[in-house]
Structure I
Amino acid sequence: MTLAVDELLVRLQADIDLFNLIKDTRYLNPRTSFPKAGNLHLAWEYAKNPAHHDMFIQMLRVSPVVFMVILELIKDHPIFMNNSNVPQTPVDYQLAVTLYRMGRFGNAACLADIAREAGISEGSVELFTNRCFTAIESLHDMFVRPLTPEEKEKEKRWMDEHVGFKGLWREGWTMYDGTIVVLYSQPGLDGDAYYTRKGNYGLNLQVIK
């Protein structure tokens, strides 16, 4: 009887050890590494010479000056800080990956292709994007605020003089600021209705308050 109990205890301990091993193992299946190179570092070379700034813009969709302004505004956000012994990738590279990804659509927006271009993993592309979006969105109140009554009245007078809105129409003064949100392709339903004078498909965005 004692032997049977001892055997059960040994098996139980073996099961516990196996459970802990599985729990503490990050990847249960073997992982195959593959070479990472990438070309995103060329953006820094393009930034050095004003004659090549168009190539920088082609890659990251902003000028080097605008890139540095965004970087300066977000670099100290807590999202880029950790207590790990392994430091994060520099913020400028995280921002470059994010902007590169935002400037792609269709097949070019494939996560695997962006990862190869940046020389990082697909998971890092997602992580960098989420961090940068968190930092950028935290700047909302710095750049967006309600207009004062005086500023609103100034806009309404402009509408009176240039558009001829009178009476209750004056309260729709923000409607003249229509912004086209470009769509990737023609919508499947009533697609022709979305065709714009600029030769693309889009939605007209208007903020009314």
Structure II
Amino acid sequence: MCPQIHMPDSLEYQPVACAIVVNAAGAWAGKLLEAAGLPGGLAEPPLPIQPRKRYVYSWHCPDGPGFSCPLLVDTTGAYFRRDGIAGNYLGGMSPPEEEEPDPSDLSVDHDFFQERVWPQLARRVPAFASLRPRGAWAGYYDHNAFDRNGVLGPHPKLENLFLAAGFSGHGLQHAPAAGRAVAELVVKGRYESLDLRRLGWRRLAEGEPLEEDGVV
């Protein structure tokens, strides 16, 4: 069975018949699957991948940690890393579930840095108490609301539809392995380098979440 992808709001809309589909649409992987209009029970279980807006802030602190400082994630969730060699840093923090920002645009909440992120940074690194904010931007996590881990592999009922999405902020870390895994499934029909079946869609139907970051 060949999926028919229908996107009526697209200026490039046209039905596409194909032998294999790989849905790697990130934060919109779930929406794209809904748009495909899969018949019968093929849309079940629903794919719980949603866009979650996250802010990244930059600041300058000449007395901050030196070159030997790695990416640091505090127990509160606040994180930072150096940005170059001139005393610049990048960082941020995910909000509590009940305070998720509206993902309909990419506006930045600067108060979130002032009130929530900065105090945690200064507690962890006292020099950051006198940091100077430089800028900020927002982007999307492809958030898997089921267990915050990626969903990888063939659809449980449609063998020529594959997914690689829902990595919830650690996709860059997993991308080389995920890309190789999908390539092996498409070309060989099976995993060869790594057995990643536990990341499959079936766990969504069976209600068996992985531990968060359990595959790192």
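Worth pointing out:
- Here FRET efficiency 1/(1 + (r/R0)^6) of positions 159 and 199 (r between Cβ atoms, R0 = 25 Å, to 0.05) was derived from just one of the structures I, II, and that gives 0.90; the source is II.
- Structures I, II were shown, and distance in nm of label points 7 Å out along Cα→Cβ at positions 23 and 55 at 3.2 was computed from II.
- Ranking I, II by distance in nm of label points 7 Å out along Cα→Cβ at positions 47 and 111, the structure that comes out highest: II
- Given 3, 11, 15, 16, 15, 14, 11, 7, 4, 2, 1, 0 for P(r) over Cα pairs in 5 Å bins from 0, in percent, for residues 95-182 alone, calculated: source structure among I, II: II
- If you line up I, II by mean count of other Cβ atoms within 10 Å over residues 87-94, the top spot, with the largest value, goes to II.
- At a computed 23.7 (mean projected area of the Cα convex hull in nm²), which of I, II: I
- Origin of the value 23, where relative contact order in percent (Cα under 8 Å, 6 or more apart) was derived from one of I, II: II
- Test item: helix-only ellipticity at 222 nm (-39500 (n - 2.57) for each DSSP H run of 4 or more, over all residues; to 500) calculated as -15000, pick one of I, II: I
Throughout, read-outs are computed from the coordinates displayed, never taken from laboratory work. In this text, all values refer to a predicted model and were calculated from it rather than measured experimentally. Cβ atoms are built from the backbone, for glycine too; each structure is taken alone.
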